[in-house]
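S.K.: Below are structures written as structure tokens.
Values quoted throughout were computed directly from the atomic coordinates according to the rules given, and no laboratory measurement underlies them. Because the structure is predicted, anything quoted here is derived from the model rather than measured. Cβ atoms are built from the backbone, for glycine too; each structure is taken alone.
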Structure 1
Amino acid sequence: MLTRCLTLAALITAGLVFSISPASACPGCGPPSGQTLTSEVAQADFILFGTLKNPKQDPKDIGTSRGTTEMEIDAIVKPHDLVKGKKTFTIPRFIPPDKEPYKYMVFFNVVNGDIDPYRGEAVTTDSKLPAYVEGALKVRDKDLVTRMRYFFEHLESPELQISADAYNEFAVAEYKEVRPLAPKLPAETLLKWLKAPDTRASRYGLYGLLLGHCGKPEHAKELRALLDDKEARFSSGLDGMLMGYILLDPKAGYEFLMALVRDPKNEFLVKHGAMRALRFFWEYRPEILTRKQMLDGMSALMVDPDLTDMPIDDLRKWKAWEMTGEVLKYADKEPYNTLPINMRAIIKFAIAASWADPKNEAAAAFVAKMRKETPNRVKQLEDLLRDDMRPLPPPPPPKKK
């Protein structure tokens, strides 16, 4: 468990802790880094692109951002009456001059007549960012394939702001939004990106998943070669790589996943990536792997005490009550039963299983035993499960005009 604690600490430090929890965002992607530019544009009142000059600091507030800075407008990305027909605009904020020549895309809101320049993107003087944002706005209301294809074409843009935002569009998209596009993508391009030494590790999961939809059998072998390369272990995107491999070759891909899970030498992140892949097939593509294969995978994951609670929680959410015996055996085994987080997951599974099936004698007997030993704990977990199962209240009726 110490290994897992250290791993979680590292993820928190890196701002990646959200990848530990299942999410509705695109499988295989890491967590989004803030809002996409498209959504930001929708919220801004107006957006300007140009060169900053003549910064003047308020002499009464030296050391603050109070003051003004002029912008020489190259493009009005999002129009507003305040900037209609203007070539320059005075930003009500002191922005210190840069040592290198940059241009800026600045997002403004108008609140009670006051202008708030709340976001600025510094780019090189030859930046294509304005054209990218304008293109994104043009496809915003198009069909899913057209819209997502636009962002796909910019995933490996040489401009960091553009490539990062294009990736963000995939990171916030749901699988149902990505799936119609994926089979139409160029497999060779995705494979080229996966093999490129300068491809960011955060992209491997997405590229592997997309390749799984548009690739051919020979691409499964290419993915396997990448996964077998010990010098390029894709722990940060292993889930998406496994998803892609299994989609292209379900038999070989599943066998490879199980070998990763069963190898005691593999670290937490590797096994966690395999678990995320199993979750993907259970939730989105249950026709690819059998129920038994997915449950066998979770059973193998439970063997690692650093992970035991996670697959048990998944089995409870999946209502896999046939796994009751497999789950309960860990309650009598060390070191599994010495870790509170594992016992918590086991008791919750048993409570839910006894509620779901009154004939599940093993679950009922275990709950009765735990109720005698730790009555407060069982009651707290029962209350928690009832809250989880409680249906959400209906939305309020629309207001009458």
Structure 2
Amino acid sequence: MAKRRPSGDGMVRLKKENQWEGRIVVGHKQNGDSIFRYAYGKTQKEMMQKLNALKLQYQDADLNEDSNITLSKWLDKWINELMPQAVRPTTLKGFELICRCYIKPYLGDKKIAFITTNDVQKMYAKLKKEGRINNHPVHGHKLADNMIIKIHSTLHLAMETAIEKNLIAKNPTEGTTVPKKKKKDLKVLNDSELDKLMHALNDDKEWGDFFYLELTTGLRRGEICGLKWENFDEEQNKLYIRINIYRDDGELKEGKPKTDEGERCIILPKATADMLKRRKRISKWIFPNLKIPELPIAPEAAYRKAKLILKSLNLPNISFHDLRHTFATHAIASGVDAKTLSTILGHTNPSFTLDTYTHVTTDMQQKASNIIETFMEDILGKEMKPWQDEKTDKEQ
């Protein structure tokens, strides 16, 4: 077995006239042989500059011989062996689609260890210009910014895993420029629209309870579909979120909620708990399929029904997920703090909740400002506003 040389160990030589060569150890094969990276230059000074850059790039690295595999082979291993236990099946399918249709055609044949930030940036630029597979009547073959962001996120995660597996020393997606994610305006029902919907739900014997629970808890669609009676503690008015129902290859399947925080317990409003207590238990599911009680309601059926109800009431054409936004918006506007709301919604952290509902918190800040101004007037009197007097003096 070859003697193991420490990573970073190097050698410099004059290979031939006007060609200097330098090399450093960046890892080891299973048999102990060293894995090298090389730098060349016409002069020793030129070569040493490149060699020092290599030393900086591979500092503390100890790559293994799999670092010579192509990106395509690594992505296949990443998707088929490493990710199935880490993400939901639907997320895994998204990874596979992005890798197959966008990343592999551009960088798949290149060895993973030699992919540079410049290579990745060029791929993003080309995808942006001509990455759309089917010609769009307006955009042609230009790829949307949101898709570039998804491609970047997928490749970044795959390369981070490659670092953990000692295949690369640095993530080549770091330092690239990608489009900024555009924040969509949330579509929510206002007070009068929500009141109209809630009244209509009272008369809907089949779906009324389902949507009432959504509007008073903000659960995700698959989470409501996955509720079982064993998840409801009627003594404590608590609901345990444990299952997410999704469709895969035409079949309904049970999975975990979207995030680790998705598995949670929420305390129900009394009216909501009382509604569940009144429901007939004809299945293990709280909301069974209307025709086949042994199965849960399908998420897509709930989506379609929401659209039909909203249309019949001449309410805005929002999605089912916007009902979740409606609950959250009214909750935070009513004074529910972000930490509590993030727990109810199953968000990863309160900052995500605050960022999502910035429009509401801004309105709340304005209300707070008005309250402060009112009680300051009560204390000082309307005729004494020193902060306004100071501003007037400066303007004069």
Structure 3
Amino acid sequence: MKIGVVGKPSSGKTTFFDAATLANAEIASYPFTTINPNLGTAFARYPCPHKELGKECNPRNASCMKGTRFIPFSLLDVAGLVPGAHEGRGLGNQFLDDLMDANALIHVVDFSGLTDIEGNPTKGHDPLEDIEFLEKEIDYWLFGIIKKNWDTISRKARMKAEKLEDLIYEQLSGLAMGREEVEHVVRELGISPESKEEELMELAKRIRERSKPILIAANKIDLPEAKENYENLRGKIKDKVVVPVSAEAELALKRASEAGLIEYIPGDSEFKILKQLSEKQEKALNYIKENVLDVYGSTGVQKILEKAVFDILGMRVVFPVEDENHWTDKDGNVLPDAYLMPPRSTALDLAYKIHTEIGEKFIGAIDARTKRKIGKDYELKNGDVIKILVRK
């Protein structure tokens, strides 16, 4: 699974990426700071089952903080998008190619209105314009891919050499889109070989909505202008997933935590001061507390990541073990790994996730809680602890 971080230049998207991953990507207040895509690891929180055992866990692929497990996934920060990107303007072609295999998009929007549609300094810009233009750019891009070979697609469909929905899916198969998603939209809209451009444009929009869901990070929410815009726009964007965010606040808290100045668990509504702070440090942390945490309950960075992972993509957290009685691996490590699995994933899918050879030798699995044997078609649930059985 991969989630893309998108937005116009200077929207704060690279700060968001850095706050989510601590990848130290280049950040500056001018357009196109991000030229090449940055790929990092972000984390989704989930209650760790080690509490049920009364033992501490030994995480291998992530951390566990006070009973909260952090499960890794890939986060992609791509070049800033400007109007006309689908026609190659700015770094448009690169931007759109880079996000092809993203399963969902977090659109970081400068809600302060202090940057214009191209990321240049201004005042009074409407964030709604940014939200709408990005959706349209992706729609036009998908429309262009469909339209490019439409004559060939429609001719083959008329000849009944192949099904129309299969031909359209093949055209879009490199975009991390499921066949079922494409087929559903084609049938829902009644797309036929005779469909006109406006129908194909609607097809592109619907496919984007299903296969590239977009969440809005209302960034720079600590600024007065952003708070005002957020309140004014809530009625107009109520059909979208919008989360108030201060990426700078999250980045500052994580860096202070790494420096040992505070105790802070990402996503929490508070932090604990551990050391004597300078006047400047104390002032900065008080600002974050009063203008972000006390108002919105968190910086919003972790919240929107988890909305994407769990609410939008429906991912399940699963803990594979080798000893179903002690929930350990062969070396005695308690709950060493945690994986995010797509909806409707099975025990067999988990086996292949662990290793291809384990998938090929799969003969069954055991639910470590109930000690009951389960088959390859068992559908994984959130929090499952599973032992995979393989043939010798």
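S.K.: Here FRET efficiency 1/(1 + (r/R0)^6) of positions 228 and 348 (r between Cβ atoms, R0 = 35 Å, to 0.05) has been calculated and equals 0.40, so which of 1, 2, 3 was it run on?
M.R.: On the way: 1: 0.40; 2: 0.90; 3: 0.10.
For FRET efficiency 1/(1 + (r/R0)^6) of positions 228 and 348 (r between Cβ atoms, R0 = 35 Å, to 0.05), the value 0.40 is produced by structure 1.
S.K.: For the read-out semi-axes √(5λ) of the Cα gyration tensor in Å, a value of 53, 33, 21 was computed from one structure; give its label from 1, 2, 3. Mind dumping the intermediate values first?
M.R.: Working: 1: 47, 28, 20; 2: 53, 33, 21; 3: 36, 34, 15.
Answer by label: 2.
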